[in-house]
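Listed below are the structures to be examined.
Throughout, read-outs are computed from the coordinates displayed, never taken from laboratory work. The structure presented is a predicted model; accordingly, all values stated were derived computationally and were not measured. Cβ atoms are built from the backbone, for glycine too; each structure is taken alone.
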Structure 1
Amino acid sequence: MLSGATCPGLFYSTPAEDGILSRIRIPGGILNSLQCRAIADIADHHGGGYVDVTNRANIQVREIHTKINAQVLKHLQDIGLGSTNTAVDHIRNIMTSPTAGIDPQELIDTRPFVQAWDNYIAAHPVLSGLSAKFSVCFDGGGIVSVRDRLNDITFAAVLVDGSVYFRLYLSVGTKGALSDVGILLPPEQCLQVLAALANVYLAHIDTTSKRKQRLRELLNTLGCENYLQEVQQSLRFPLFCIQECQNQITPAKYQHIGIHPQRQQGLFYIGVVLPLGRLESAQMWGLADLAEKYGNGTFRLTPWQNLLLTDIPQQWVVDVQSKLALLGLDSSVTNIKSALVACSGNKGCAASATDTKRHALALAEYLETRLTLDRPVNIHFSGCEKSCAQHTKSDITLLGVNVEVDNGTVEGYHVYVGDGDNNQKFGRELYQYVTFEELPALFEQMLKTYEIQRRNSDESFGEFANRYAIAQLKQLFPSQNSNSQIQCPTTSEMPMKSTVIPLPLSGQKRT
């Protein structure tokens with residue numbers, strides 16, 4: 001493997017606190033059973049026996065202590081994992097809705113656009129000069145939307161006078177915010193415009209610099225209008241500008257969890273909860289078997305660090321659910337872990353102040369015995385200001401800090417709720433320096449108050465919190481020390497290492 005890249009990739013080794021980290025790009029998040037088994041095999045023989053799904057629907061193999069040799073890497077390329085051009089494999093994964101092509105309400109299937117852009121990147125070595133964080137998203141206008149996810153460039157499908165177009169959004173501002181630039185594109189023009197957007201960006205940055213300028217940084221200095229004028233000059237057709245669109249869907253998070261009908265008659269998909277995005281290799285083998293026996297041989301990773309099993313005939317849905325349970329996996333929307341997000345924490349990253357993954361799982365297990373949610377609440381544990389695990393604001397964010405107590409220093413968190421304004425990265429600050437021991441009782445009170453005080457069952461926790469001033473929220477759920485001690489599992493006790501019963505499905509032997 002090569003080394004020294006800013007962002008991890010399949011061919012770029014990146015050191016972490018728990019060993020070498022390898023990130024495998026999965027364009028659009030779609031993974032077939034052959035690829036799934038190959039990754040599980042690498043996790044077993046080279047890593048920690050598990051993988052993490054990221055917020056761009058990538059897969060990370062962690063705790064790598066044995067070098068992945070060139071023959072294995074070549075095999076991964078041969079089966080469609082890793083770019084055929086290693087120079088561009090570090091560029092951020094291409095994002096789209098995990099329900100592309102199966103969403104009953106989508107305007108257009110975005111999978112061909114993801115594949116076309118991925119092929120274009122591989123075929124044009126000059127694009128290796130792009131920032132590793134250069135990110136592109138295609139949203140098909142369906143129920144499960146990704147248009148609110150932070151990307152440099154977003155093409156969002158809209159309906160205008162009965163025809164489907166893509167509306168162009170660019171990331172602007174110091175911290176990045178999606179800006180509608182008022183341009184509509186016929187689907188057949190998207191790839192040419194995307195190539196022009198990339199080429200103009202490359203023309204203005206130092207491609208030899210180790211720390212490349214982000215697109216939003218260029219737009220902040222060059223100006224969005226000037227940038228688009230240069231893009232227009234490189235195109236053979238005029239960019240079409242319009243302001244009014246129909247059928248714009250407001251994104252709703254975590255609607256993919258559970259059982260849902262597809263646009264294909266008689267077929268369903270199941271949204272599966274992955275606690276903190278983690279999959280054991282044994283679970284991957286089992287999922288590959290399930291996809292082959294009951295589906296079309298593929299499953300889909302989501303930007304919310306969960307996955308979908310798709311194309312399941314209605315008569316097999318209950319059977320698949322029971323076999324998922326044998327794998328230690330759940331598809332219930334009431335599962336508090338369905339929207340629980342955490343970075344690698346101080347066990348995997350030197351920048352983290354707290355052991356976020358263990359804290360998140362311990363808190364979830366405490367809450368599971370005391371309340372039942374009827375809709376997901378997005379709780380985000382971030383070990384530092386970088387917010388690697390989730391770039392969008394959550395219902396509740398916990399920012400790891402060191403807390404001074406009488407007998408020394410302990411791990412704790414600042415607590416943020418709701419949206420806040422653009423200058424508030426994590427939302428509105430509710431409490432500072434809450435020790436981990438204080439979190440259980442506080443969260444129990446917050447979530448129970450929310451269920452009682454919300455306007456209706458459709459109101460998210462973030463929307464509920466936004467209706468109140470911070471002083472009012474503190475009155476609703478005052479901070480207090482918890483007399484009930486939460487048990488934080490050791491690494492060996494974590495439920496990520498749960499017992500998995502092998503499924504005798506396809507007869508596939510593990511070698």
Structure 2
Amino acid sequence: MTGALPSVPGTAIRRCARGGAVPSARALVAALFVALLFAAGARAQLAADSTGYAEPPPEEPEGADYEVESADSLAEGAIELGMGASGRVGARPRQTRRVRFNDRTLGGSVREGEGDPLAGGSIETGALAGRVGVGRLAPRWGRGLLLGAAAEPWSAAASDRGAGAPFRGRAGRGAWYRLGEDGALETLYGRFAKRDLTGGYARSGPFGLGALADRAGQAQASLSFCRGRAEHELALDRAGRWRGEAALERSAGSRTLAARVRGGTQGLRSLAEPLRSGPARALALELRDDAGWGRVRAQAALWRFAPGRGGARAALEARRRLGPHGAIAVGFEERHGTPRESGRIPGFRQGAWGEWRGEVAGLALALRHEVLGAERLGRAAVRTVTAAQAGLEGPAGSGLRITHSVYRVRSGESLYLIETASDRVILRAVSGSGRRTRVEARAPGAGGHVNVAIEIPGVAGAPGSEATRPRWTLDWTRRARSR
């Protein structure tokens with residue numbers, strides 16, 4: 001269940017590659033041609049909620065759990081309260097509390113809890129013909145060369161940066177001011193990557209101009225252009241280092257072709273998010289097709305961080321609807337190199353996955369199998385996982401969901417099982433061989449909704465050890481209209 005049964009938009013991230021050697025351009029073009037040929041014949045498109053092999057973004061350590069807040073909108077005049085606790089049997093629980101509110105002039109969110117990686121918050125209000133806020137910052141300017149770069153070299157945009165992202169990221173903390181309803185001028189001051197930064201971004205028509213500077217006198221600036229489905233950005237620093245990126249998208253009927261190209265000097269890294277600066281050179285192509293009976297998406301990408309450290313990727317996924325209440329999806333992916341600027345280079349990786357979903361009279365069933373191998377056709381598997389899920393919808397918003405996963409992960413590799421909660425998505429890192437059964441239930445209670453989850457692991461280990469203890473989560477959420 002790496003990137004599978006609970007749908008998690010925009011978190012598709014998988015690893016790659018052998019020895020850092022980047023395949024030749026001829027090999028990449030051939031792989032792209034094959035992928036596009038299959039895509040044109042299949043006439044479907046990759047599902048927007050497909051995740052493939054999920055992993056945390058490059059600024060997070062490998063092999064550790066990762067949590068990100070869902071960007072669930074709150075209606076104007078509403079307030080949300082939440083309390084929760086989680087932990088393992090026999091250990092001290094972690095308690096969390098949160099509140100969100102949205103009024104005409106004031107809005108924000110605050111959460112607290114010992115050991116909660118999402119603790120903190122933000123608040124904003126109207127001021128001086130615009131909006132001003134303080135707290136967590138995760139902006140996106142232009143293509144993201146200075147602020148808001150995508151986590152993966154082949155992705156078009158970050159899933160956790162900017163106002164329209166499906167997740168609320170944690171790039172920095174500070175204060176910001178935005179002039180006008182459309183944010184024609186934005187200024188900020190905050191702490192990013194252990195340094196104090198100040199900056200501003202101004203837009204006029206299709207053009208945008210941004211700048212960042214720190215206390216030591218380092219400065220970066222960028223000029224962006226956005227019109228329709230064409231976006232371009234050029235960034236440079238005081239030392240003359242530069243990077244440029246262009247993105248174009250064209251549609252014809254049900255088909256859409258998108259292309260992104262990046263070039264520049266290796267030494268330029270974002271002052272705000274150096275671990276998300278991405279490769280100095282990259283090329284990515286994507287073909288999407290949405291037919292009446294299904295969807296398909298084909299991707300190919302080539303990138304380079306530095307000599308001997310780069311990568312390439314080709315992927316194809318198709319989804320076909322089986323009547324009004326069912327669907328089947330299959331996918332393939334091959335990678336070389338590494339999508340991270342630092343750390344280990346895993347080696348050649350090739351894998352595939354398949355998934356079936358069906359629903360009838362409030363009962364939903366799903367089955368998924370994934371394999372990732374160090375040799376072609378998924379041989380010499382470094383990780384495999386099979387997951388089955390059953391969900392039942394009840395009255396008054398109640399429901400029950402049971403997910404059982406069986407996995408095998410080679411030493412030195414990591415597998416991330418996706419968990420969805422009322423306010424967050426968790427990538428739970430596991431290794432070795434084992435199984436896991438997760439039971440989730442929700443029901444109305446105390447004027448809101450109560451969510452309970454129990455996770456029963458089945459891994460090798462001494463009885464009573466932390467790895468063999470069941471994990472539990474209890475959460476209560478209530479939404480109401482403010483007076």
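Tell me which structure, out of 1, 2, gives 0.65 once FRET efficiency 1/(1 + (r/R0)^6) of positions 254 and 374 (r between Cβ atoms, R0 = 41 Å, to 0.05) is calculated.
Corresponding structure: 2.
OK, next. Quick check for you: by distance in nm of label points 7 Å out along Cα→Cβ at positions 142 and 230, which of 1, 2 is greatest?
Max of distance in nm of label points 7 Å out along Cα→Cβ at positions 142 and 230: 1.
Quick one: helix-only ellipticity at 222 nm (-39500 (n - 2.57) for each DSSP H run of 4 or more, over all residues; to 500) came out at -1500 when computed from one of 1, 2, so which one is it?
2
For structures 1, 2, which has the highest computed value of relative contact order in percent (Cα under 8 Å, 6 or more apart)?
Sorting by relative contact order in percent (Cα under 8 Å, 6 or more apart) in descending order puts 2 first.
In addition: Of structures 1, 2, which gives 58, 43, 34 when Cα extents along the principal axes in Å, for residues 166-389 alone is computed from the coordinates?
Derived from 2, not from the others.
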